[in-house]
Structure I
Amino acid sequence: MVRVILADDDPQFIKEISSALTGGGVEVAASTGSISDAYSRVKMIELGAAVIGFTKMPAQYVIDAVRFLSQKMPVIAICVEPAFTRELRAAGAAETVLRPRGAELAPRSFINELTNKLRQVSASAPAAVAPPRPLWIPGRPFSTRFTGIIALGASVGGTEATANVLMQLPANIPPMIITQHIPPMFSRIFAERLDNSCAMRVVEAQNEQPAMPGTAYIAPGDQHLRLVKKNGRYFVSCFSGPKVSGHCPSVDVMFDSVAACAGKDAVGIILTGMGRDGAAGLLKIRRNGCFTIGQDEATCVVYGMPKEAYMMGAVAHQDRLENIPGVLLSYLSKI
């Protein structure tokens, strides 16, 4: 029996699929019209697969949902346009099925295809992948004299890239601020997920929080994150505002603030993402004499932001994703 969760923004579609799938080796263990609720459900119940639809949400939201859930179980994505299947598969979908176009929401041919694919992906699901081994010795504090800020920016593909970096960093890492292009409802869940899997503390940033060692601060999905300095101490400032470089939160807003108030006391990191947000801000950080790191083309989901930064001379060291934590720790340990 394959236990699945159905997530789609059409309640009637969910109702008909649930009814049609019942039996035949498939059990609908949960259904929801909310992506954030789907994230909560997968933490509480044991599932064999997820079926993700949604027609009213921006495509990037669905891609992020597939990317997140596919780390926990096989995902079958229901899509309206055949052209979208490539992006969904690249995000981690094990299979895709086309949404029925006729008056009948869940015709037998569609249910048969979905049932067969659920059985296939469940039977072939690989064992859970172990998290990367930390680059420091657990139980021993990491030693550095660095007293500044580490700022990291990412977009498409960045949730997993950021997780891969943070999971290899020690609990007493200098304070980190992170801007990831992510919808508002996902930023808190993203922070909670990282907090559960990383040695450091990871939180969704709140306005006027002091930037403390051993803590990473994730920008809220609908607010810019800016670093400020008061009486010699760093704080994070979160505020609503117009899009900058096409985004809110914007990596450029964060990097610009780091360049303005941290001086030479910072490290800038730019990971996978579409567009050029963060490139100009990272250049300002590097011009202050700071160390900057960019993800290379081979390991990026989209080599956009890191490429723009590299081409304009903002990246001091470019490397594969899996090497970036080691590069960062090596730099910090030599200061």
Structure II
Amino acid sequence: MAVTMKDIADALGMSISTVSRALSNKGRIGEETRSLVFEQARKMGYAVRSPTGRRVPANIGIVFSKRLNSLTQDPFYSTVMVGVEQECSKYNYQVVFLTIDQEDGGRIWALYNEQRLDGLIMVGGDIKQQLVQQALDRKIPLVLIDNRLEGLDVDCVVTDNRGGVLKLMKHLYDLGHRRIGFIGGPLSHSSLNERFRTYREFLSEAGIKPGEEWIWTHGAPGPQIEKGYEGIKALAEGGLKVTALITDNDNTAIGVLRGCAELGIRVPDDLSIGGFDNTAMAEHVSPALTTVHIHKMEMGEFAARRLYDIMSGANSVPVVITLATSLICRQSARPLTA
């Protein structure tokens, strides 16, 4: 179990603020008290700054599902990881990457002990509730990224998925589209599920009842570009009853564009398309993709910063940090009447 400032304060009979000032070398505090705090912190294994300002490195574990294969090759999470690593470098934290299967809980805790990890950041919606609960039971400092689990009091950094989808749907609606489809999944992923539910909610409030042939979702994780390709082929086989569609991420939208090119569906003349994420490829495909921008690097920065606060004992109340989104309008969507 990682030692916090509160543990040090309790051991010394001091306030957390006194311990914090001593360890950060800030504020008025006597040298005797400062030395006492540093000595107790070292005894308890807390990673601290020395009086010269050098920090003893802490090890942070980044946990992600094997489904992602490599965080560095995923256009969304690779950018998130840049933010994590940049923020961790400010605290002189060393980052260790851990891949898991869903039954890998025992392996994670073995590695946690072997690597002498001080905290965890768990990435993506494939991290299951059971694993998170095990970490909480062990009182391990923990932050989730892009995953919010109902019923668990755990720190997480997420995107305003609902707000993003509403902006995208309103944009297409204002362009004159009423038959708007959806391609995406798996809906077991909390963020993707929220995007799908918001899509249905928007249509319902607009008095539009989507036909079954408007929607294609998949349950099994897999390459998103391939899923988008499969999805548009399935909708086309049903006669393509929609004039526009949204996808739950940009990779899926890129797969849809590929399928449209093969099927002779002109984008945006025959079909307007909107994505979600605003990955680097979104503006380089043809036509450039209208999409929802997520502050990916900032997600990583906020997660690492929050983990630092937890490990420092600065704030023990779990928080949900929700980052706003913005709509990026490009060439893949046009007015229906144009």
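Here are some notes:
- If you line up I, II by Rg/Rh (Cα atoms, Kirkwood Rh), the top spot, with the largest value, goes to II.
- At a computed -13000 (helix-only ellipticity at 222 nm (-39500 (n - 2.57) for each DSSP H run of 4 or more, over all residues; to 500)), which of I, II: II
- Highest-scoring entry among I, II, by relative contact order in percent (Cα under 8 Å, 6 or more apart), is II.
- Computing distance in nm of label points 7 Å out along Cα→Cβ at positions 86 and 174 across structures I, II gives 3.0 for structure II.
Every number in this text was worked out from the coordinates using simple rules, so none of it is lab data. Owing to the predicted nature of the structure, the values given are computational and were not obtained by experimental measurement. Cβ atoms are built from the backbone, for glycine too; each structure is taken alone.
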